[in-house]
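The following blocks contain the structures, represented as structure tokens.
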Structure 1
Amino acid sequence: MLLAAGRGERMRPLTDHTPKPLLQAGGKSLIVWHIENMARAGICDLVINHAHLGNQIEAALGNGCQFGIHIHYSAENPALETAGGIANALPLLGDAPFAVINSDIYCDYDVAQLPERAAALNASGDTAHLVLVNNPAHNPNGDFGLVSGRIVNNTPAFTFSGIGIYQPSMFASIPRSTIAPLAPLLRAQIALNKVGGEHYRGRWLDVGTPHRLEKLDNELRSQHNTTHV
């Protein structure tokens, strides 16, 4: 599942007329970078939620055939926050563990690992597996700790990347169309020692402001030009 329902307040005025997932960096929209990564990894069934200007997202991406995948949409009105959006999409996500990725990040994490991580989650009895990254300047205090592959609530040495794998049961108690944030749900499961994780040290950026978007665009265009010299 790709999360694409946010209003993108920090991105205004860019998001006044364009949903944040369709903002471009390096000649592609943010969400297309994720979709193409999924397609290359053989992950061909995606669910995308949307709210703000969601019709533009559906018009741009269609049913996914242009990428060689199939896209299902979960429309929200109003936006339901992360846990609420996932709960609302459960009928499309099925009964097995599924991956959820924020569409407004840029990351070179190898998504081909996700099916293996999901299978391990099923075998372990955990409810979630989170990918953590080093704390960026805009989140210096971090979100969670990581001790021997287990996520802990104290000593928040790392930032949640926006990439996670979850059991459907984690969201089953949330009524559909209910606004619900993810953090309290995660912290409750962490307190039960039900959440594993990993520390990813590669490229990751929360593309949350026009400045960060411009920086990413410049980096990607520079890489493209270097590749073609």
Structure 2
Amino acid sequence: MTSQLILVTRPEPGCTATAARLAALGHRPILAPFLTVRPCRIPLPPADRLQAVIIASARATVLPDAYVELPLLAVGNATAAAARAAGFATVHSADGDAGALAALAIRSLHPNNGPLLLATGRGQGTRLAAALRADGFRVQRRAVYAAAAIRQFPPHAAEAIREGLHAALFFSAETARAFARLLPRSLRDQLARTNAVVIGRQAADALQHLPFRELRVALRPTQDGVLALL
């Protein structure tokens, strides 16, 4: 595989992990997170009253030790691995998107066995919670982390675009929107040499007005799905 210059826009710790995968493939990763993430200190429902924990991001594993004894349902394999690393003993992966996660919960849990804790990011998880409630589950959605866009386009990312960036990777619609909003006008035409590779349709929608060479959407909403399009 030919070495290519690849921009990784996702926040940490995912940015470094993706960069390592790219380097192992022989590429030259440029790390430029467009979001910063911080944990939220909020009251959580007592662990002993819950049936299970539901998460759609590895960043939602920042839960107190009392919750690691509960079964945890994760959106994908990478998120499931992060949950195991955080100490959760019983972890199941939906290996897909939020729809697959809802289907896994509906298939493997029962509304009568207690409420679910949906640990998510601020402003996220409303559709997933609605899908579970529609099937009779009691869902307690709690924002355990918050993501905020950076304020200025990273100079080293701008230089990579000028140098001849092969691809920019986007793992969320929030990141894609931040990139599009902060992109200097002087760099727009330079994107004609760059492919945008995105994890899903919402991220693609946030970038479709930019003159990328190609806009490629992963067939599966996973890191492997994104990397397969390079």
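No lab work stands behind these numbers, since they all come straight from the coordinates. In this text, all values refer to a predicted model and were calculated from it rather than measured experimentally. Cβ atoms are built from the backbone, for glycine too; each structure is taken alone.
When FRET efficiency 1/(1 + (r/R0)^6) of positions 169 and 217 (r between Cβ atoms, R0 = 30 Å, to 0.05) is computed across structures 1, 2, the figure 1.00 traces back to 2.
A value of 51 for percent of Cα pairs over 20 Å apart, for residues 41-144 alone, calculated from one of 1, 2, originates in structure 1.
Once relative contact order in percent (Cα under 8 Å, 6 or more apart) is evaluated on every structure in 1, 2, the highest one turns out to be 1.
When distance in nm of label points 7 Å out along Cα→Cβ at positions 129 and 193 is calculated for each of structures 1, 2, structure 2 gives the greatest result.
Out of 1, 2, choose the structure whose coordinates give distance in nm of label points 7 Å out along Cα→Cβ at positions 49 and 121 equal to 2.9 when calculated. It was calculated from structure 2. Please state which of the structures 1, 2 yields 125 when volume of the Cα convex hull per residue in Å³ is computed from it. That value comes from structure 1. Looking across 1, 2, the calculation of mean count of other Cβ atoms within 10 Å over residues 57-64 that yields 21.0 traces back to 2.
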